[in-house]
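Before anything else, here is the set of structures, which you'll find just below.
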Structure 1
Amino acid sequence: MTVIDVHTHMLNDEWLDRIVAYGGGFTVKELMGQRVIHEAGAPFMTLMDPMFDYEQRIRDMDECGVDVAIVSLTCPSCYWGGEEISTGTARMMNDDMAGRQKRWPDRIRFFATLPWQYPDAAVTELERALGLGAVGVFVSASVAGTSLTDPLFAPVWKAIDDKALPVLVHPGAPPGVGEMDMQRFNLVFSVGFMFDTTLAVSRMIFDGFFDTHQKLKIIVCHAGGALPYLMGRLDTAWDNMPPAREKIDRHPSEYFEQLYFDSISYTDDGLDLCHRVAGRDRILYGSDYPHNVGDMKGCLARVESLPADARDAVKSKNAERIFNL
């Protein structure tokens, strides 16, 4: 049975050099013997050697039984440095990933990196990246602190929706990490990321985003953050609070039918909840490799623990369908 990993990342040395040179509030510091990217003083991404080594990636995929990786850049993507730097960085990453796909055509696919904060440039780069072979789009849960539902991004979303593309919505360090005292204990990872994704997608639901954009396919990272757990609470808000009904005329839970979720839950119980909320046809295998918390084997083992009728769908059939693989 083919296994397709839809949540897995790669970087390169030029990207790291650029974010250090032009990233402003982003810095690389040593933390307990590891190199870690910090934002506003808070650690949020540990730099692991396999992030820069595709040959190691292929070996690790072979060892774990993963056939295809749909790789993406990770946060903070290219949302820094001004239009020229941001656009140039997106082009560089798409060229790099397209080159890796050409070298390993049976093993590597990629999500397009876009300079979202510059919509005209983003739409142009989307077309170019698709021409290079991109099968979807990566976006952070906010773009340099701006909500994904901001009118600024409307042209980009329209272009994506017109092509019915999958979009991986990935958390970053949420705005206000300093005020929320997230610098300690790696709270950005354990709590902040989940908050960032949950807030972003909840806002999209209540803002009527999914009424406007009905063809694209949003993949919510980390088994949906807290969304499966909060579905009833979102509906209760809609039932009892007029502001929650300002832009949508049906329960938020009904929009879950337009969402996809990766399988990165860290526990069988977490994945079971996601499965019960989403159903077998809207969960996709993901690993978060090669982050220090990435786990191809463990994530695949949890997928294997799902009911028999869901395993094949989650391992590859759902991804084959929505990515047209």
Structure 2
Amino acid sequence: MPLTPIRKDQLTKVGVGAQRPEDVVVSRDGRVWLADPESAVVEALPDGTLNRVGNAGGTPNGINMDAEGRIVIANVGGLETPGGRGPVQRLDVESGEIEVLADQIDGIPLVSSNYPHVDSQGRIWVTHSTSQSGADAFSGEPDGFLFRIETDGSLTMLATEILFANGITLDPQEENAYVCSTLGCHVLRFPINEDGSLGEREVYGPQLGKTVADLAAMRPLSAEQRGELGLTDGCGFDQEGNLWVTLPMSNKVVAITPQFEVVTMIEDLEGEIMQAPTNVSWGGNDMSDLYIGSIRSNYVVHARAPIPGEPLVHQR
């Protein structure tokens, strides 16, 4: 199937009234859930109303679902609040009960757990962006890391010294882990060894645009200049092996093909409807309903994708 770009007039708003809906997860039965700091998650109902569930505290950020239908929440609560915490939590959507799965690893307090991914064994892979807060969080200190919550609840540190670790996904064969390095403006790929450890990292595909430092002397930036920024946020695979990546500062969504060609799939430089896109999530009976999260708007956008998304564990 061709990677046909999605036009702005093909985008519609979903979940209007949500607060900072950074991520979306679509259950096997088609229910659409958004991250929501006012609760934990909010369900965007078909009639346009919202159903808020839970009380996570902090700032729920990346969300995903396990095979039992529970929502795993990566909380970035300490990113903007010095001394704040950013644990990994799990929500029972029926009861609203929340349990903390991890609030530290190897003695390091979790400040900005960013995104979770559940693999076929039920293990939860989590990125942690930085241990800094406020403006220091984007200072360029490579203190992000990737860790895993094992099925017995123990924690395994997998990779360190990542420059603002953000979205994560695994390929369908679970042979590699892919992590968005926001300030690096690229995606890192880590081979997964048979024992679950990771091999040497490499940059997957090209750099996806200019860094903040590249354009620092040109501030304030026009919409066209912002469109050159390559800061990466979330990522996910479609069924043809293309890795879709969100670029929030430039208001773009791109796809890296298996041949490392970069195709702009959605572009809204002025932010007319898609504002600061943060994550891509697929769902629906044919896995072609595409939802794009945002940290700036009070809704997410929906479109029909030209290629279905790769089903995640909870959708198989």
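Since every read-out is calculated from the coordinates, none of them should be taken as a lab result. As the structure is a computational prediction, the values presented were derived from the model and not from experiment. Cβ atoms are built from the backbone, for glycine too; each structure is taken alone.
Supply the structure label, taken from 1, 2, corresponding to FRET efficiency 1/(1 + (r/R0)^6) of positions 71 and 247 (r between Cβ atoms, R0 = 25 Å, to 0.05) with the calculated value 0.10.
On the way: 1: 0.10; 2: 0.45.
Of the options listed, only 1 reproduces it.
Out of 1, 2, which structure matches 0.75 when FRET efficiency 1/(1 + (r/R0)^6) of positions 135 and 303 (r between Cβ atoms, R0 = 41 Å, to 0.05) is calculated? It traces back to 2. As an exercise: Rg and Dmax of the Cα atoms in Å, calculated from one structure in 1, 2, equals 18.5, 55. Which structure is it? It must be structure 1, since only it matches. Computing mean count of other Cβ atoms within 10 Å over residues 95-102 gives 14.8 for which of 1, 2? Computed on structure 2.
With helix-only ellipticity at 222 nm (-39500 (n - 2.57) for each DSSP H run of 4 or more, over all residues; to 500) derived from the coordinates and found to be -12000, which of 1, 2 does the value describe? Each step should come with its number before you reach the end.
Numbers: 1: -12000; 2: 0.
Derived from the structure labelled 1.
In terms of FRET efficiency 1/(1 + (r/R0)^6) of positions 215 and 295 (r between Cβ atoms, R0 = 25 Å, to 0.05), the structure with the greatest value among 1, 2 is 2.
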